[in-house]
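Structures given as structure tokens follow.
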Structure I
Amino acid sequence: MTSIKPFNIQTSDQELSDLKQRLALTRWPDKETPPDWSQGIPLSYMIEIHD
């Protein structure tokens with residue numbers, strides 16, 4: 001089994017600010033058709049991790 005190796009990422013404050021702004025402007029759909037993961041990440045879960 002492969003062990004987990006730590007890693008680092010580097011992003012500028014400008015990149016993080018841009019990401020925060022784009023996430024704040026996200027237009028969420030009214031609802032998804034299936035309530036499970038069969039068509040991707042559930043809307044309720046995405047909103048939860050966004051907030």
Structure II
Amino acid sequence: ILPLELIDKCIGSKIWIIMDDDKEFIGKLIGFDDFVNMILEDVTEIDPKDESDEKDK
């Protein structure tokens with residue numbers, strides 16, 4: 001299975017994204033583009049450097 005096919009199969013699912021700056025996002029994947037920019041809903045942003053700072057977006 002190709003990476004973009006895997007992402008496409010995850011549409012509608014809850015996913016966990018870990019960024020290069022160690023921020024993390026958990027939310028429902030509703031779409032993505034050719035550059036793999038992702039569109040999420042019901043997102044929670046987590047900064048593991050400050051575990052007390054959890055923000056709902």
Structure III
Amino acid sequence: VSSLEMLGVIPIVGGVEDVKTMPILWSLGVDLIQGFFLQHPSREMSYDFTGAAL
């Protein structure tokens with residue numbers, strides 16, 4: 001992860017499906033994840049981006 005960040009790459013780890021994976025990823029320096037653990041796929045875009053720093 002740190003090697004990628006030195007190159008200006010921000011890694012996103014996909015496929016995170018349970019809470020047991022989170023401490024492992026954090027210990028590796030991963031900040032961004034996606035997967036069923038956070039939210040299952042939806043046909044609707046329900047996230048409120050108001051006030052989000054993009």
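A short reminder: the numbers here are calculations on the coordinates, not readings from a lab. Just so you know, these numbers come straight off a predicted model, no measurement behind them.
Before moving on, here are some points about what is shown:
- Answer label among I, II, III for the case where helix-only ellipticity at 222 nm (-39500 (n - 2.57) for each DSSP H run of 4 or more, over all residues; to 500), calculated from the coordinates, equals -11500: I
- Entry that produces 12.2, 38 once Rg and Dmax of the Cα atoms in Å is calculated, selected from I, II, III: II
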